[in-house]
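What follows draws every value from the coordinates through simple rules; no lab data is involved. The structure presented is a predicted model; accordingly, all values stated were derived computationally and were not measured. Cβ atoms are built from the backbone, for glycine too; each structure is taken alone.
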Structure I
Amino acid sequence: MPDKKETHNIRESFNFAIEGVVEAIKTEKHMRFHVWATFMVIILSFMYGVTKYELIILTITISLVWITELINTAVENSIDIVCKSYHPLAKNAKDMAAGAVLVAAVNSLIVGYVIFDEKLDIIFRQTFEFLRSSHKHVFSIILTVVAVAVIWMKSCYKKGTPLKGGMVSGHSALAASIWVNVVFITENIKVFFLSFFLVLMVMQSRIEGKIHTPLETLYGALLGGGLTYFLLVTLKM
C-alpha cells in the first residue's frame with residue numbers, strides 16, 4: 001500500500017500536468033485550434049461511425065499532435081528564460097520543435113483524409129441530391145451567397161455602405177440572381193424576357209436615384225447573374 005505522502009505526490013503530479021495543459025490552451029492559440037479540431041474529429045467520428053481500429057488510429061494521431069505542441073511550447077518558454085538575446089542555436093532549437101509539430105500536423109491531415117474521405121464523399125453526395133430535389137433550398141442559399149459576395153466587394157472598394165451605394169449594386173445583383181433562378185425553373189422564353197425587363201427596371205431605378213453609377217449597376221448584375229448561373233450549373237439543376 002502506498003503511504004499518504006506518495007499518494008499526495010501522485011495527486012500533485014497529476015494536478016501539475018493538468019495545469020500545464022490548461023495553461024498551454026489559455027496562452028497558445030495553436031493549442032486552442034487543436035482543441036477545436038479535436039472536438040470536430042470526435043463529432044465526425046460519431047456521425048460517420050468509424051470502426052474500432054480507426055478510432056484507435058485517430059486517438060494516437062490526435063495525441064501525437066497535442067504532445068508535440070506541448071513540447072514545442074515548453075521548449076520555447078525554456079529558451080526564452082535562458083536566452084535574453086538572440087542566439088542562432090536557440091533559433092535552431094525553436095525551429096526544430098516547431099518542425100516536430102508540423103510533421104505531426106501533416107500526419108494528422110493524411111490520417112484524417114484516409115479515414116474520412118469516403119464517408120465525407122457519401123455525405124456530400126447526399127447533400128447535393130437533397131439540394132437538387134428541392135429548388136427552394138438552393139434558391140435561398142444562392143441569394144445568401146450573392147448577398148455575401150456583394151458585401152465583400154463593397155468592403156474591398158471601401159465605398160458606400162453594405163446596404164447602400166458603392167461598388168457593386170446589391171439590388172442589381174439580387175435582381176439578376178432572381179432572374180437567372182426564375183429562368184432555370186420555368187425554361188420559358190416569355191418569362192425570360194419579362195423577368196429580364198424587371199432587372200433593367202431595378203438597375204434604372206438605382207441609377208436614377210443617383211445611388212449607383214451605370215457601371216456599378218452593370219457590375220452588380222453581372223456578379224449576381226454570373227454567380228447564380230455558376231452555382232446552378234455546379235449543382236446541375
Structure II
Amino acid sequence: MRMIVRLWKANKGFLAFLFLMVIFRSAVADWNVVPSGSMLPTIRIGDRILVDKMAYDLRVPFTHIRLARLHEPQRGDIVTIDSAAAHELLVKRLIGLPGDTVELRNNVLLINGVRAAYRPVGTNLLRSDADSPGEYLAERIDGSARIVRLSPDAPSPRDSFGPIVVPKGQYLMLGDNRDNSADSRYFGFFPRDEIMGRARRVAFSLDPSHDYLPRLDRFGRRLDAPLG
C-alpha cells in the first residue's frame with residue numbers, strides 16, 4: 001500500500017494526464033486505425049483517422065449513454081458505427097436518412113427516385129489495383145459527392161437492392177469501395193444510437209505493404225474535401 005502511495009505521489013501529474021487523455025478519447029475525439037479497404041479510395045488501409053465524437057452527441061465517457069443530442073447525421077457523412085450486428089467498429093458513408101427510399105441498380109444509386117450522377121475519374125489509380133483492378137467514378141446526389149471504387153473483375157453479388165424505405169431512427173450505410181464492403185447490404189440498417197462519431201481527417205498513415213513506412217501525403221488530409 002505504501003508503495004502505491006509513493007508511486008502516486010511521484011507520478012500523479014502523469015497519471016492524471018493519462019486519465020484525462022482516456023476521457024478525452026472516449027467522449028470528445030479519438031483516432032481509429034483502418035485495417036480494411038472498404039472505404040477506398042477515400043480512406044486507405046493503414047490510415048489513422050481522426051473521429052469527432054461530439055459531432056452528433058454528448059455522451060457519458062466509456063458508455064453509449066447520451067447526455068445531449070447536438071446535431072443529426074447528414075447524407076454523405078463518414079461515420080464510425082459501434083455495430084451490434086457486425087460485432088465490431090465500422091467506418092462507412094451515410095447514404096440513406098430515415099424516411100428515404102434507396103435503391104441500387106448495378107451499382108447505380110437512386111435516392112427518393114433521383115438517380116446519382118456519375119463521372120469517370122480513372123482506372124487503377126492505387127498501387128493495390130495491380131492485384132485487383134479498380135474503376136473510379138465521381139458520384140453526386142442530393143448535394144453530396146464522393147469518389148467510389150468498382151471492381152469490374154470481381155463485382156459484388158449485392159450490387160443491386162431495393163427500393164427500400166429507411167425506417168425511423170435508422171440509417172443506411174455503404175462503403176465507397178462498392179464491390180468490397182460489408183455494410184447495410186449485409187448488416188441491415190444501423191440505429192442512431194450506434195453512430196459514435198464523424199471521421200474528419202487522416203491523422204497519419206502507415207503503408208502496411210511497404211514495411212509501414214509513413215505516407216506523408218496522407219497526413220492531415222480532409223476526408224470531406226469537395227470534389228473538383
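Could you figure out which one of I, II the value 0.90 for FRET efficiency 1/(1 + (r/R0)^6) of positions 62 and 118 (r between Cβ atoms, R0 = 30 Å, to 0.05) was computed from? Clearly, the read-out refers to I. Set I, II, criterion distance in nm of label points 7 Å out along Cα→Cβ at positions 102 and 206: the highest-scoring structure is I. Here semi-axes √(5λ) of the Cα gyration tensor in Å has been calculated and equals 54, 26, 15, so which of I, II was it run on? Label of the source structure: I.
Where does the value -30500 come from, among I, II, when helix-only ellipticity at 222 nm (-39500 (n - 2.57) for each DSSP H run of 4 or more, over all residues; to 500) is the thing being computed? Only one of I, II returns -30500 for helix-only ellipticity at 222 nm (-39500 (n - 2.57) for each DSSP H run of 4 or more, over all residues; to 500), namely I. In terms of relative contact order in percent (Cα under 8 Å, 6 or more apart), which of structures I, II is highest? Max of relative contact order in percent (Cα under 8 Å, 6 or more apart): II.
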